[in-house]
Structures are given as C-alpha cells and as structure tokens.
1. Given a value of 3.7 for distance in nm of label points 7 Å out along Cα→Cβ at positions 32 and 152, point me to the structure among I, II it was derived from.
2. To test your reading of the models, identify which of I, II gives 2, 10, 15, 17, 12, 7, 6, 6, 6, 6, 6, 4, 3, 1, 0, 0 for P(r) over Cα pairs in 5 Å bins from 0, in percent, for residues 56-175 alone when calculated.
3. Quick check on the output: 18.4, 58 is Rg and Dmax of the Cα atoms in Å, derived from one of I, II. Which one produced it?
4. Out of I, II, which one gives -13500 for helix-only ellipticity at 222 nm (-39500 (n - 2.57) for each DSSP H run of 4 or more, over all residues; to 500) as computed from the coordinates?
5. From which structure (I, II) was relative contact order in percent (Cα under 8 Å, 6 or more apart) calculated, if the value obtained is 18?
6. Given structures I, II, which gives the highest value for distance in nm of label points 7 Å out along Cα→Cβ at positions 24 and 40?
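All of the numbers you see were taken from the coordinates with simple rules; none came from a lab. None of these values were measured; they are calculated from a predicted model. Cβ atoms are built from the backbone, for glycine too; each structure is taken alone.
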Structure I
Amino acid sequence: MNQTANAIEVRDLVKIFGRFQAVKGINFNVKQGEILGFLGPNGAGKTTVIKMITGLLKITSGSVLVSGLDTQKHMDLIKKKLGYMSQKFSLYPLLTVLENIEFFGGISGLTRKELREQAARIGAQLPAELLRQRIQALPPGIRQKVALFVCLLPDPEIILLDEPTSGVDPEMRRKFWNEIYQLKKNGKTLLVTTHHLDEAEYCDRVIIIHNGEIVWQGEPAELLQQNRQTSIEELFKEVISKHGQN
C-alpha cells in the first residue's frame, strides 16, 4: 500500500451562503492512516468543510475527492467509506442506546445477526442498565462513547469527528483520544475538528482555519519550531492575530 496516498483531497473549496462566504477556496489533503487535526475558533468554517465532505452541504465551487471519488458524482459509493460523528453526537435523544444502535445499524445495512453482535459489543463496555436508558438521560461522556460506537457501525475506512470532545471533562477527553489512537492502529484515517488547542499535539498534522481560510498547516512539532513557540496555544494566538491584521 502507498503510505503517502490521500484518503481525502480538497481543492479550491468554496461555500457561500447568500452574501456570506464561509469557506474561501481552501486546499488540503488527508493522508491514508493519519490523524489530521482541524483547528479553529467557533465560526471559522470547520463544520462547514466537514459537511461538504460528507455531502450534507452542497459545494458552491471546487471539489472534494474521497478515496479518489468525486463527492459531487459518487456520493452513494463514498458514504460506504465514511463515518461521521457530528457536534451534536448524531443520536436520537428519546431513543435508548439499544434503539439507536438498531436504527443506525439498520440504515447502515447490518443484518439482524450483526446488530445483535454490535449490541453485545457495546453491552460489554457499558453497565447493562444504561443500555435501555434514553440518550437524553445519559451523562455527556457516555453519550459521546455511544455516538462514536454508532459512527463506527458500518466499519468505515475514513472517520470524520466534528468537535467530538466538546462539553466533556479533561479525563473523558483523554480517554476519547485513546479510542482515536486505537482506530489509527487499526488502519483508519481520521479528520478531527476541535477548538481544544491541547488536542493538536495528539495529531500527526494540524490545519489552522480562520474566517474560512487556512492560515497554517503542518506537523505540530514542526510548526512550533518554525515559529519559535513553545505551545500550540501561543502559536494559535500569533497566527490568528496576524491573519486578523491582513
């Protein structure tokens, strides 16, 4: 396998809402088997980009290729390769954990036997009493775990996680990143958006986006060295400040 092949290729990507240009002709790749961190303040355009990659938002101009397939022509094939966990965890709050698994598993095309196996898998990770609780009654950290599990039901090659650790405590964030590392070890490709700057150091590469434009990208250690900074937080402040003056 070519280790430098791209799982995702974004070219001159633009999104316009009315008179507002949310994404301004950005270019980047996600390499197969890597964790790419997509950093930026709220409103920077991170979620808009993710939704264009998944086909949830129509592209104004430019292109996105997933495993070499154009999202504007081959989304039916691409959906089988992608797993997506949105900011709101993509779960139905009035359904129980098991009901969410059955529903999303059915959409993903899992057989009854496979659904039973998946329910047993998450049952081994959660107390039995939680499986029949409605999602809205669960603590944020448990909802997060269930949302990731549901995202992985179809065994996707490429996983898009949009602010997955928002609203959970530092210990739960650390545990969640352990899960992300395990997915990488299993050969998955991950694109993770976050505004938690410390999480950048968990990534193979990071992209910093501000006002719909990519203002910096590279390996975290390399970026710190190039800019003579000691932390991602200081680098982020400097880059965003300079970009704001342009």
Structure II
Amino acid sequence: MRLSRFQAFGGHLLVSAVVGIFSSALVFFVWYPNHLPFATGVTAIFIILLAVDVLIGPCVTLIVFNHSKKELKRDLAIVLLLQISALLYGMHTVFIARPVYYVFNVDRFDLVYANDLMSEKFEVVQNDVFRSTPWLGPKVIGALAPNDSQKRKEIMFSALAGGDDLPQLPQYYVPYIDLQNIAAQRAQPMSALRLLNLDNAEKVDALSKKYTAKNIDLGYLPLRGKINDLSVLLDRKDGSVLEIVDLRPWGK
C-alpha cells in the first residue's frame, strides 16, 4: 500500500515531534535545569529551533511527496539530511552556551557558561577536577582570588574592560566546600529578599516556612545570569546550597 502525501507528512511530523520531545528533555532537564532557561534566555531560542526543525521538514515533505517523481527518494533524503543538519547545528549551539558552573565569588554566585571556558584556559589549571567542563548540568563551585596583588589588579582591570572576571578563570576554581563558611557569613536574611519581591511575598513566605520547619536558618545570595538574575537559597549555619529560585536578588 502506497502512502499518500498526507500520510507521509503525518509520519514525518510524528517522528520529528518525538525527536523534538527528546531534544527538549535534554536541554531543559539536563543542560538547563530548573530556572536556568529563565536566567539564560534559552527558551525563546530553542522554541525557534524546534519550530523550524519540527515543522518545516514535514511541510517540505508534503510539498515534494509525489510517487510519480523518479527523484522522490533523493528529494526525501535531501530533506532529511537538511533537517538533521539543522537540528545538530542548533543543539550544538545550545550545548556550547550551556551553564556549567555556579561560581561563588566574594558575595554572590555567577553563572559560567561552556563557551566562557575555552580550551586554552585549562592549560594553566592545576586541579584536574576543573580541567574540563561538566556535561550533565552545572555544578556549584567557588573561585578564590590570587594572593598576588598584581594578578588581582589584572583581573580587576580585565573585568572593568569587559573581559574575564574571576569566575571565568578556571585556574582560580576551588571546591565550594572550601568557601562555604564565607558564603554562610555573606548570606542575606529572607526578610531582605521579601522586601525585594513584595509582588511575590507569598512565595518567599512559603519558602521560609518550608525550611524553618526543618530547623534551617534560611538565607540567600544573588545569582547573576545572562538575561535574568536568580536567588540562591542556602543554610546560613554552614553555607550549603539548598535550591535556586526565580526571585529578584537586587532592587529594581
């Protein structure tokens, strides 16, 4: 039984949708979990990618599908090849821009992305743990400024000029546990976060109640993102990170 034009379109659309679902799961549950799509702005980019890849391929199949054409197999193969190429290019673009670290730096966290850490930066890294980027979601780490005052000045001037700051320099990375006590000292009370989010006070109150019931002294630190900033909730007793929430960490 020969497929009709619309049956070919429907089959192609179904397969494309399944691939799109798996791709979405990889992006939003592995590479950009929790509130990171909001912080990075990846959602709009990925929706455009899916719309182009999932819809255009089947639509082209609908147009070219004709059993009387001798070149039908060739045309369908070209459509499939272009669709796969577009998907791989889009996924690669999203992958290399994925967040890889939440870096605690002085009094806040910074999101660091894979394309912030080019391969040449790892050549001067001493700790093997930080000589490559995580593949399966971002990790919480710290960054410790060098003791050398000249190097600290160089980092400061680089940051002021729009270049790399401490969080983008992996040679200064340390395990977060080394800086947890400092994070605990710098953490702000939830009352301050509530004042910054009066339009979302119920959410702040619910979080405070949730952790108070667990005997946790809840506080927060800002997390600077690419598009939007988030808040990192932590235990003010030991600095352990509890969760990341989409609440404003600064004034408007």
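1. Values: I: 2.1; II: 3.7.
Source structure: II.
2. Working: I: 2, 11, 19, 20, 20, 12, 9, 5, 2, 0; II: 2, 10, 15, 17, 12, 7, 6, 6, 6, 6, 6, 4, 3, 1, 0, 0.
Only structure II yields this read-out.
3. Values: I: 18.4, 58; II: 23.6, 78.
Answer for the origin of the read-out: I.
4. On the way: I: -10500; II: -13500.
Comparing all candidates, it corresponds to II.
5. Values: I: 26; II: 18.
Among I, II, the structure yielding 18 for relative contact order in percent (Cα under 8 Å, 6 or more apart) is II.
6. Once distance in nm of label points 7 Å out along Cα→Cβ at positions 24 and 40 is worked out for each structure, II has the highest.
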